[in-house]
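The structures considered in this document are given below.
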Structure P
Amino acid sequence: MYSRHRAGFTLVELMVVIAILGILVSVLAVAVGRHFTKANADLDKVNMGKLYSAMQEVVTNPEIKSRFNQGENADRAGREFFEACYRNGVLGSEQLGTVVSLGGPDSAANRADIGKGFALSDSACSYTAPRMGELRKVLNAKERSVLFTFDSDNWNNYDSISYGALVAWSDGEVTYLTFDDAADRYQITEEEWADPKQHLFGKKAPFKNTLE
């Protein structure tokens, strides 16, 4: 009697194996992508903490504080706030990446451009900021408010992991604020949350002191 051995997979079996491999690859890709997204979100949080720490020098250094309150500097807010920080040495060239969210469309400015005439483009800054002349008042106010947060172009950077918007509070805490928390604590509506530039920045607590 002869024994018969299978030579290989049938076409149907091969197709099933390919389908299973495709599913596994898709699941792995989603898991890896989520892992990198979380890593970027965590690093953004660290960098925003560094920005807050740098602001302490503005409050304690008389010379820099004077520059922040002089002339047109006093009204600089948002991107222009950070631009002035680089021009006045509050932030150095090694910190150009700290004002850029890793989860969004922006990229850090060229280090070679740092100097008194330095111009920070919209695509090289992801965050809002208060008016320079009001920085000390915001930091020392009894009522806690947002000092820095994602600008409107980066507002939804981490929606895929339900993190919400990154915020640096005036008391130094850096955390992610979700819509649910904002609605519960500050009565912010879905319409307002969906368009922060129009409804939140400079207009409604806790964002009334930060501008784009």
Structure Q
Amino acid sequence: MKNTKIVSMILSAMVLATLGATSVQAQEVVDQKGETPTEVVITDNDDPTDPLDPTDPDQKMLTLEKVPAAYNFESKLQNATYNLTADLTDETIEVFNDRIDREWSVKANVASNKLTRSSDSKEFTVDSFQINGTEVAATGAEGIVAKAEATKTAANNTGLIETAVDNVSIGFTDADRVLVAGDTLAGSIQYQLYNTADAK
């Protein structure tokens, strides 16, 4: 009899513990909701301070974000003179700007105006290099390959501004006829962002 009471008490305790552990589901109160409209307005940056150093904490966001990944040309062996072209897909020069009225431009040049043969470091002078038809290598070349529009709007001169690079060309001379089949020449196109329309 005593054992029966003990078992009964244990079962009762287990039932109570189970009931106590049962969670109560939250129920919405009918027609008791609220809503707050939220809006973000992006404004033009008209702060007169306009540092030139993008690492400055106060820099007003004029940065060169992207340039084409590579310019690749291929040619059969020529008798001294090489004039090569290449069409590109999905290559861009990208600038971020936060001021509608700001002037900016990107100037390109051929590093040292040279191509270097990988096998022996022999150099070849680049006579011409054009990006979208703009000369960047010849003497006196302006070299501006991207710039702000003459008539500036929020749409065309703020945010990430993309200039497509569709075609490039290169011209150089192997005056001593030292190139042979299988040679590889390497060079580099450099870019600099300016806060003026004429990269000066």
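Give the label, chosen from P, Q, of the structure having the highest value of relative contact order in percent (Cα under 8 Å, 6 or more apart). Walk me through the numbers before you get to the answer.
Details: P: 19; Q: 26.
The structure with the largest value is Q.
Kindly point out which one of P, Q the value 346 was derived from, the read-out being volume of the Cα convex hull per residue in Å³. It would help to have the intermediate numbers written out before the result.
Details: P: 179; Q: 346.
Traced to structure Q.
So Kirkwood radius over Cα pairs in Å, for residues 39-94 alone, computed for just one structure, reads 12.1; which one of P, Q is that? Walk me through the intermediate numbers first.
Values: P: 12.1; Q: 16.2.
Value 12.1 for Kirkwood radius over Cα pairs in Å, for residues 39-94 alone corresponds to P out of P, Q.
Quick check: 2.6 is what I get for distance in nm of label points 7 Å out along Cα→Cβ at positions 71 and 103, calculated from one of P, Q. Which structure matches? Walk me through the numbers on the way to the answer.
Numbers: P: 3.9; Q: 2.6.
Going through each structure in turn, the value belongs to Q.
helix-only ellipticity at 222 nm (-39500 (n - 2.57) for each DSSP H run of 4 or more, over all residues; to 500) was computed and gave -13000; which structure, P, Q, did it come from? Intermediate values should be presented prior to the final figure.
On the way: P: -13000; Q: -3500.
Answer by label: P.
Since every read-out is calculated from the coordinates, none of them should be taken as a lab result. None of these values were measured; they are calculated from a predicted model. Cβ atoms are built from the backbone, for glycine too; each structure is taken alone.
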